[in-house]
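Bear in mind these aren't lab numbers, they're just calculated from the coordinates by the rules spelled out. What you are looking at is a predicted structure, and each value in this text was computed from that prediction instead of being measured. Cβ atoms are built from the backbone, for glycine too; each structure is taken alone.
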Structure 1
Amino acid sequence: MASIERQTADRVSAVTAAVQAAFLIGYALTIAYLLITRGPQGPAEVASGPGVIAEIVTFALFGAGVIIVAIGRWRGRSWSTVPFVVIQLLTLTVSFPLMLGQDNESLARLCGVIATLAAIAGLGVLILKRLSDSDEAEAPEQQ
């Protein structure tokens with residue numbers, strides 16, 4: 001397999017990670033906006049000012065980390081593979097139950113479907129890249 005195919009796999013996984021980072025940072029910004037405009041809402045244990053700020057910071061930092069992984073995937077750096085796989089597994093952990101949510105939560109279900117498909121696509125690209133790399137390694141031996 002040509003290096004173009006390897007580069008394509010890296011680019012697809014990088015775009016997947018970049019979109020996931022955008023959603024994480026967007027979610028953090030949405031929480032911040034709601035905190036500013038409506039104040040803390042929900043049970044007192046989780047809706048305190050410091051608790052909500054901790055949630056915002058956590059999602060923003062996680063998004064920033066995923067951006068770093070996306071840059072590593074775009075550049076074809078091997079160090080970014082394991083964090084990318086972990087991100088996809090964490091995404092599936094959250095998105096699959098979200099996808100199977102209640103009927104009255106159509107937006108949440110749609111987000112779950114999109115996140116699940118993105119995670120599966122990201123993992124699939126890595127698997128295909130790995131298979132093509134192993135085929136390339138075996139090809140000279142067969143000649």
Structure 2
Amino acid sequence: MNKKLIITVLIITLVLVIASALLFYFRANIIDNLKKWELIPEPEPYTEIYFENHTKLPIVLSNSPQSFSFTIHNVEYKNMNYKYEVYIKTGNNILVLDKKVNSIKTNMSKTINETFKISTSSATDSEVIVNLINKNEQIDFWVRKSLLE
């Protein structure tokens with residue numbers, strides 16, 4: 001083989017080895033700067049809130065207790081304290097069923113069970129609302145006074 005070609009290959013190999021070693025040694029600083037310059041995408045934090053068994057939610061008011069459950073799933077990439085309230089809105093009237101704070105670790109979920117009872121003699125169609133106060137997110141469903149209306 002040509003002596004010039006061997007020297008060129010050796011020099012290129014040496015440069016690549018040195019560059020790789022420097023990248024490995026300074027990788028934390030490089031990654032920090034790339035993040036600071038917003039050249040590396042960060043994951044999008046979010047919270048999921050949903051009803052469990054959504055096809056079995058109460059649909060008609062009853063004089064007996066009715067129940068449902070909802071789940072909060074923390075995908076915020078940090079531990080979170082979720083303030084929530086559950087209430088029933090009937091016309092202009094609001095009946096608070098529950099108001100609490102739940103601590104949920106990152107990438108974990110918590111299912112919360114709720115039970116309510118509304119007298120069918122005085123009620124009209126009502127909206128059941130779950131409000132995540134500190135995330136400004138809500139889910140809801142309606143219960144009718146009767147199926148005939």
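Some points to look at:
- Structures 1, 2 were shown, and helix-only ellipticity at 222 nm (-39500 (n - 2.57) for each DSSP H run of 4 or more, over all residues; to 500) at -30000 was computed from 1.
- Winner on mean projected area of the Cα convex hull in nm² once structures 1, 2 are ranked, highest first: 2
- Test item: distance in nm of label points 7 Å out along Cα→Cβ at positions 40 and 96 calculated as 4.4, pick one of 1, 2: 2
- Structures 1, 2 were compared on relative contact order in percent (Cα under 8 Å, 6 or more apart), and the highest value belongs to 1.
- Which of 1, 2 yields 1.00 [FRET efficiency 1/(1 + (r/R0)^6) of positions 8 and 128 (r between Cβ atoms, R0 = 30 Å, to 0.05), calculated]: 1
- For distance in nm of label points 7 Å out along Cα→Cβ at positions 48 and 88, the highest value in the series 1, 2 is held by structure 1.
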